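Once you scroll down, you'll see the structures, which are given as structure tokens.
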Structure P
Amino acid sequence: MMSENHVSSIIVVDEKGRPLGIVTDADLRRGLVSAEPIIDKPVDLFMSRPVFKVSGDALCWEALALMAEKGVKYLPVVVEEKVVGVVTLWDLTSAQLQTPVILVREVEDAQTLEELRGVMWRVVDAVKAMYREGINVVHVAKMLSSIYDRLVMKALHIAEDELSRELSMSPPVKYAWIALGSEGRREQLLKTDQDSALIFEDPPSGSEEEVSEYFKQLAVRAATKLAQLGFPKCPHGFTADNPLWNKSLRDWTSTFEDWVLKLNAKPENVMFTYMFSDARLVYGSHKLVEEFKKRLIALINKDKRRLAPLARNVLVESPPIDFLKRFVIERDGTKERRVDIKVRGLTIIMTAVKILAIDRGINVTNTIDRLRALANLGAISQDLEKEAAYAFNFLLGLRLREQLRGLEMDKKLSLEEIPSGRYVSLTELSKHERTFLKEAFKVVRKLQDLVAYRFLGSPFL
């Protein structure tokens, strides 16, 4: 079969197309020269397993990093757990893909916080290079997310080792460290703070206090180390070292119920609900996070009227163009003609897409992935998917450019001082860019209109 199809590997699957193992030409050569011939033996006796795999939407460099980590040359590509293809080391070998892989290895090999902080500046240099090469900003953000994830894992490993060495303590039950907000959506850029939470398994009766204390200490140590690496704690306290964001699954379920039942009475509950709908596992138990998110989405969708306060939140801000399609300039005490592309653009797109995804029970967190899933379900048109994805990409790209421009203007900035890129100056945009910006803001308004009609029964005026 390999000879007929000119391939060097075959994926062995079950009756549903899920990968069970892999047989390579190297496996066959070893089998042919072994003491016991394999020519008439079932392939499952000598195939390699477990089989490492990548999802169809994984980035090429992520696949290359996984190959390097696991020491393999072939990876099945899966969509909804079914094998749809194979990617090989030779497919992926290129200089462009090497830099992120090298950075991941440097993070994993680093032994001290000083070494990790040095890696962060090389990450900044890599982002500059990727931007110059015109790589899609969403891919840049996902690359950053993968490296940030590994920094979190490293901080947790160091914290676990410290607790074991100093206090003879180890994790008493399974736990999960989750990213929230832009980190959860894999959309953070160079300027980001810590938005995180920790979930741990329900402790055995009588050990609640001991278990809670362990994870409190773990989170405090990990969050402190991340702050030293240039990721400040969330100024609003949305960080896993806050006891309110560090609970058992049972306690989190009670918290969700309180939030969802009081969405109208407490506006902050809308923000909390939105943040946790972006929850994404960074380290620990995948099962805990799946159950965590399933319970939250089920609570919201149990009564569709609960979507109304979430929808009203999408309409609080408006895109900065008036009814004559002119830009509305920010009144911030300066003479610079600036517009807010984050709060009045990106955030509205992200939040509008999020409520549409919650309504359909979509479990992915990335905005572009949510748009694709919504279009596939028929919840939005294919045209709107493309328009919204383009607008989001354009605005996110402008924001990254503003961050990089700030770094170029002041090379003495520390990691903590990287500008947010929230505002863009109209005078620094080309005529075409100003036209694209207006079109992007029109799409923002279109999404607001859709949310208003669908969940509030009236247009957004």
Structure Q
Amino acid sequence: MLYTRGAPAIYNQWASVTGYPEWAWDGVEPFFRRIEKSQGGPVQTTQHAPLFGFYKYIEKSAVALGLQSHQNINSASAPASGHFYLDYTIDCRGFRHSALRSYLPLELALRRRGRLAICTGATVTRLELDVKGCLVTGVRVKSAKEKIEAVILPRREVIVCGGAISTPQLLQLSGIGPAPLLKQQDIPLKHDLPVGVHLADHWGIPISTELPFNETFHFMEQSSMQALWQVARFLVGRGGWMRSPSTQSAIFMNTSHMDTKSFRMRLGDAELDASRHENIPDVEIMVIPANAAPGTQPGKSLATLYVCLLQTQSEGSVRIASSDPDVDPRIHTCLFTDPGDIEVARNALRFTLSLTEHFMTSSGYPYRARLAVAPRIDGEFQDVRDHELDEFARTNARAVLHLGCTCRMGKKEKGGVVDEELRVHGVANLRVADASVFPILPATHTMAPTYMVAERCAEFIKNTWKAKNDVHSW
């Protein structure tokens, strides 16, 4: 729901690591514009005024700790670090403007029903390839209810959009993946590629503060009348709390620019330049007017500063557990296996504790606030030891589910699975268009980058078939 493009340096880094210059910022920026309704695209984005008063005091504290505040994170002039109000995909009627509603509204689906078939309740079990493994000759599909199997014959291309888990699972089941894994599962090898390797995610660690009930969503838990009022406001006028996401603002920052003694950010023009690789944010602090910590705290009204690690070096994997497509794959996340990740988490938690202290004591916030979920809820935050921060991070970190990178774009000799036009190496008519192709997980929310990948894939397909005189020339 949160629509953030990410800093230009993210995509310049993609171009550098893949060797594909067309994926640098100048190459992808037109496709972001193609998505957005304000630029003539199909996806509606919006912002609403902050729902609760504490937001502006968090903003004041962020500025006091050296960050600038900006209204539009997707502006071409937005800095790499700062406090930002976020765009989200909610339309003027208060409904979520999903990919389905944006790209395939009912009226368009009805107009295209002669050329469009949507199969619900069906599972793609594998791709059938020719003897040489150069072409997909069929897509095997199984009905969930009738247990009927069918093979769909592609006329031109097959586009896999299963995401960072299901896409590598399908490719591995089809004989495209690491040779040792496929041999272990008795699957004939078609292409030895690092499919399912390099699984990446963002990880969130909560710092929660207890606020008055009228300052958080917990007011609806305490008061049934308030809950009914908010439901009525949404149903009648598409207003109220229910038309907004849980996160309206966030801080993006790179912890290498933090003074480790004062826990303030040191940001000059060079550090704010969003086109420079060293300024890519490694942390996002999401401002959430609810409890985002593991477990529940009945009777408490909590707001959370959700510390998200954006450039984790620890990598996981997705590996099929069986040649049976109905068996879930094994997913290994491997959080904090790289020591650099725990160091970033430690610095980010120290900054967030400093931010929280300023908010509670020096921002002018008119209500009483106190720490409820933190490495230590009593005493001075400066007294918290490194081992306490590390233990808190390891215990409380949760997956944000911004999964990607399991079928990375890149040259085959450098470990890539798909090429610069998202074609699987060695298979002429097979492309992947989802977050699995990210060469590096973008240091931002992943919805907008995934839409951008899909837009680029559509352009690649269109250009390919415009250039072919004979549509059967495979």
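Identify the structure, out of P, Q, from whose coordinates helix-only ellipticity at 222 nm (-39500 (n - 2.57) for each DSSP H run of 4 or more, over all residues; to 500) was calculated to give -8500.
Q
Thinking of P, Q, which structure, once mean count of other Cβ atoms within 10 Å over residues 106-113 is computed, gives back 14.4?
Answer by label: P.
Given structures P, Q, which gives the highest value for mean count of other Cβ atoms within 10 Å over residues 146-153?
P
P, Q: which one has FRET efficiency 1/(1 + (r/R0)^6) of positions 90 and 218 (r between Cβ atoms, R0 = 25 Å, to 0.05), as calculated, at 0.70?
This value belongs to structure Q.
Given structures P, Q, which gives the highest value for relative contact order in percent (Cα under 8 Å, 6 or more apart)?
Sorting by relative contact order in percent (Cα under 8 Å, 6 or more apart) in descending order puts Q first.
To test your reading of the models, identify which of P, Q gives 38, 28, 26 for semi-axes √(5λ) of the Cα gyration tensor in Å when calculated.
P
Values in this text are rule-based calculations from the coordinates and carry no lab data. Quick caveat: nothing in here was measured; it's all calculated off a predicted structure. Cβ atoms are built from the backbone, for glycine too; each structure is taken alone.
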